[in-house]
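See the structures that follow.
We did not get these values from a lab; they are worked out from the coordinates using the rules stated. Note that this is a predicted model, so its numbers are computed, not measured. Cβ atoms are built from the backbone, for glycine too; each structure is taken alone.
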Structure 1
Amino acid sequence: MRGSGRLSVIAGVCSAIVMSVAACSSSGSSAGAASSGSSASSSGSSAAGTYNVFAVEALSGPDAAYGQAAGDAVKAAVDVINNSGGVLGHKVVLTMKDDAGDPTTAVTLLESELAGSTKPNLVVPGLFSTETVPLVPITTKAGILTVAPGDAQSLDDPAKYPLHFSCTPLGSSTAAALIAEMKSKGYTKLGIAVTDDEASVSTESYLEADAKAAGMTYTAAQLSLTAVDATPQLEQLMAAKPQVVIFVMDGASNGVLLRSRATLGWNVPFYTNTAGTSFNVGAQVPPADWKNVYLQAQSFLVYGNPETQTPQFKTFSAALSKYVPQVTQGMALYVNPYDPLLVWAAAANEAKSVDPQKVAAAIERLTNSSQVPNFVGQGTLYGGDAHFPNFAPSDFVYVPIGPTVDGLVKPAS
């Protein structure tokens, strides 16, 4: 999922892990149980012939509700992989540790894992860009493949990070689609509001460049992730009299912005990018504040859409229910960490190897999600040397903000 700084959320606790997935301890560490086997991999396998996945997540601390959701999705993905025959016939064992959302802790945990006798075959370097960005250079140097939900634009560099992949739309893709949508509606004067984290600021730069290329004018404002009021930023935008506002916010900042909007009585249309499908924006403000607010979404995240009834989605939902009996976060927060592990497993099986270079080459050949068993987010994938999906504006829909039902956005009537 998208990168974040500090999000105001409740502390999470570790769930029990079934099948071959290890159980988190109260400190966030886990030890995996493995099935028997014989072959070893180039980047390390246990003596029992299993393949090892190491993950760090914010299982405690201020980001815990989001980090725990991502961790549960990773566990569900490992279960699905193992229930489908594993990787090259071997069980996958997950070790997950708690970095409390702190990048220094994340680095320490990863370096400790890499110093052990058995190096992981795959690393999941957290949910947030504050975790992923400092970890990927370490895994790259160690020659270990990584998959993560984050969309930090700095990681979209296959030459620099040849072993890192994501299934999440990049800010450049969501920005291009949003500007195309604004153009289709005849808007020429935009307001842009973002939080000051790396991913949001990066998306802002693409929004501005695309708006300028489309002949639009814009006024932009940034909001601190720790801010509890967005009135000054919105007053700055209001003074420019935009026809529409695009906002890209992490976590609770969405609610801060929309509550301030309601206080000011400002009712021009507000559009948020796909991050809004992760953070349950509708639950952050009362229904009275939903008027003229729209979410950019992939269709499988919208309640009632046929893509929520596919066999892949049903498999995902059943696996997730073991750890999350009642989904309270936006479904993208679970899907975005889940799908990349299935990509790794499919590529390894196709390459008949867990060698990182061979798996990376196989991932680059995955042009459509139909090539990945149980992949939820149906549609375009990679191709060429792309390490993030090649999403087009037509891959997104725009729906009125509303409540979430089982994590899916149900557009307000």
Structure 2
Amino acid sequence: MKNEQAAEILQDIFRHAVDSARAGPAILSNLPEKPRGRCVVIGAGKASAAMAAAVDAAWPDVDVSGVVVTRYGYAVPAGRIRIIEAAHPVSDSMSEVAAMLIVEALRGLTSDDLVLALISGGGSALMALPVPGLTLKDKQAITRALLHSGANIKEMNLVRRHLSAVKGGKLARMAQPARIVSLIISDVPGDNPADVASGPTVADDSTPLDALRVLQRYGIQTPEPVHKLLSQPADPVESTANSEVKLIATPQLALKAAALAACRHGLTPLIMGDAIEGESREVAIVMAGIAKSVKQYGHPVFGPAVLLSGGETTVTVNNDQPGKGGRNTEFSLSLACALQGESGIWAIAGDSDGIDGTEDAAGALVFPDTLIRGKMGGLDAANYLDVHDSYSYFYALNDLVITGPTLTNVNDIRAIMII
């Protein structure tokens, strides 16, 4: 099979996975009963503006208003619902403004009103209101340290819940006595609603001490106000009346859509899991070993086949001046190094939201000649991997996957095709 044909197949599989999680269809099939009073829409995340647009279009006969925050470049018109853009993965001043406006939108509600909370991945950074005694600068410093530490998304969001005035179910309590329905597009391993965007409408039983232990585990220095806050006894977990939580799109559903697309291309799909975590480069080495086993022994699946996986790996930055890249391009470069030009194996790895980390690519493609073409261009793949400059490597080869913002987010999609 030629590289061009392999790339078309892999990108089609990736595209079907992403399309299965589009916000519009997911919202329309999960809307609750219309309220007797007003519908106030709040939300945060990379998919939340598209979700809000679907609500506004579906309910022209309902008194709809509200505020939703999404990432810069992810806004779409949402009629009566105000859309704000803010920074990701580190909050900026607009993240704080958005949180304040969302809190204001929840004032004066009655039991006849409905609050629709549209939550998706990225909301932790996009809606940031520090608890009294902390500043946005404190939260930014902690977030940057966590992003470079190798902490997984559950650990990061656990910390952010306890530094926030709106997360960990706090928004749901502010919405009382209105009925609140949370429609969630999950991007976290395990699909725990409390972990998506740090659970602004979902209470959890973690404690401030749990958050402090995460910071200590990764050797993260904490500003004095943060240390003082996390050393305090935990407040009792408060349940929220009239609250419903629905997962409307998940990584597993996306992988199933990818599997169906693979079948149409004559491939036997094997879903390895939707909650795979660990260092990107280490996960890639494991996946390379499995791909080689499929090719040589037909185990654990006979070829032609495709290995599908999702989840959120991590990249621990261990140098002062890292290059460009995210967890998917790092996975791809490590996979290429581990495969060492093995014939008959191609791969794609990309973030379903269209942005891998902070760059403009979703991820990258891997071909049997990835390393050879790199050497011909004077590129040493191992060196690029060591300094976390995977984006630059694939950019030079023209093998980046560029989708632009997809307006959804069900985490990473990886496909390894073996012929």
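Once Cα Rg over 2.2 N^0.38 Å, for residues 279-358 alone is calculated for every structure in 1, 2, which label goes with the largest value? List each step's numbers first, then the result.
On the way: 1: 1.43; 2: 1.17.
Top value of Cα Rg over 2.2 N^0.38 Å, for residues 279-358 alone, among 1, 2, belongs to structure 1.
To which of 1, 2 does the computed value 2.5 (distance in nm of label points 7 Å out along Cα→Cβ at positions 191 and 215) belong? Spell out each step's value before the answer.
Values: 1: 2.5; 2: 3.4.
Computed on structure 1.
Given a value of 3.1 for distance in nm of label points 7 Å out along Cα→Cβ at positions 79 and 95, calculated from one of 1, 2, which structure does it belong to? Don't skip to the answer; put the middle values down first.
Numbers: 1: 2.3; 2: 3.1.
Label of the originating structure: 2.
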